[in-house]
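FYI, it's all coordinate maths here, none of it is from the lab. Here the structure is a predicted model, which is why all the values come from computation and not from measurement. Cβ atoms are built from the backbone, for glycine too; each structure is taken alone.
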Structure 1
Amino acid sequence: MTKQGLSFKSVPAEPGKSVVTTIGSTRIEGWDQKKVEETLKTTGYKSGADKSQVNWVMAELLLVIMVIYVTMVYGPIAAFLVELFPTQIRYTSMSLPYHIGNGWFGGMLPLTATAMVAATGDIYYGLWYPIVVAVMTVIIGAIFLTETKNRDIRTYDHSMLP
């Protein structure tokens, strides 16, 4: 049901019995994808968006706005990471956490969000994963990151700190 973009409720199966899917008043014993699709079609479910109803200009505008948000984050991050570490260890200290963060947290997003949706049956529940990661980033950044304005980034001289 997740693939069709439908919210659903999972009920633990009884041992030794087949899966039961109920759509409206129709009850389907076992798993039969074709029967599920037919039942959805008869109940009025549309398998895709009506492309004539899409506001293409607004959709494009929203995409441009989201790209601007991404550039607002990725533009300053390089300068920020350069200032954060001394020159002797800068490449490793920048590259390792950056790629672990993007690889693990970003790379696991589709799998984790889909698993969350499948576990709860709510098609919007997977949005909690990026929200929680973003909130964690703000909190950890606010608590542990220090100002680098007066730091000598070439020698990492701590005596220059206020």
Structure 2
Amino acid sequence: MTSKPVNFVAPDAKLGKNVRIWHFAYVGSGTVIGDDVKIGSLAHVDYGVRIGSGTKVEGCAYIPPLSRIGKGVFIGPAAVLTNDPYPPSKKMIGVVIEDGAVIGARAVIKAGVRVGRRAVVAMGSVVTKDVPPGKVVMGVPARVAYTRKEFDAKMKEWESSS
């Protein structure tokens, strides 16, 4: 017996044009997803989330309730955003990731944190404080390492190397 991979998308979730949701992903109630968004396999986008156009959420990522994700954001595989600074409390707060930000694989972002416009969170980082716009943070706990301009130059050099 063969079966098709199954996703769950809440009946009241609003999906923009050209949204692609890969196998076994979850999209919760009241979530609004913009145009041209990709959500990877096994990703969990909980209730009341807003995701801007052109964003990519890789597989196994967790986006908790009440989070706000801007346009053109990249969230790497197995990244975890949290929504409870004192678990298990009855009061939740989401994470805000502004336009053009990059969240690396397996990064963890504390509830209530804001990741600024075009900021980068390096893979495996644990973010406990707001990340300024245009800065790259890394480590446990995450600290500013350099600027987005330097990051983009490093990426360009990497891509042009043989």
key: Of the structures 1, 2, the one that 18.6 was derived from, the read-out being mean count of other Cβ atoms within 10 Å over residues 21-28   = 2
message = As an exercise: distance in nm of label points 7 Å out along Cα→Cβ at positions 37 and 149, calculated from one structure in 1, 2, equals 6.2. Which structure is it?
response = 1
inquiry  = To test your reading of the models, identify which of 1, 2 gives -2500 for helix-only ellipticity at 222 nm (-39500 (n - 2.57) for each DSSP H run of 4 or more, over all residues; to 500) when calculated.
reply    = 2
request  = Using Kirkwood radius over Cα pairs in Å, for residues 61-116 alone, single out the structure from 1, 2 with the greatest value.
outcome  = 1
message = Given 0.10 as the derived value for FRET efficiency 1/(1 + (r/R0)^6) of positions 45 and 141 (r between Cβ atoms, R0 = 30 Å, to 0.05), which of the supplied structures 1, 2 does it correspond to?
response = 1
query = For which of the structures 1, 2 does the calculation of relative contact order in percent (Cα under 8 Å, 6 or more apart) return 12?
reply = 2
task = Output the label of whichever structure in 1, 2 has the greatest value of mean projected area of the Cα convex hull in nm².
result = 1
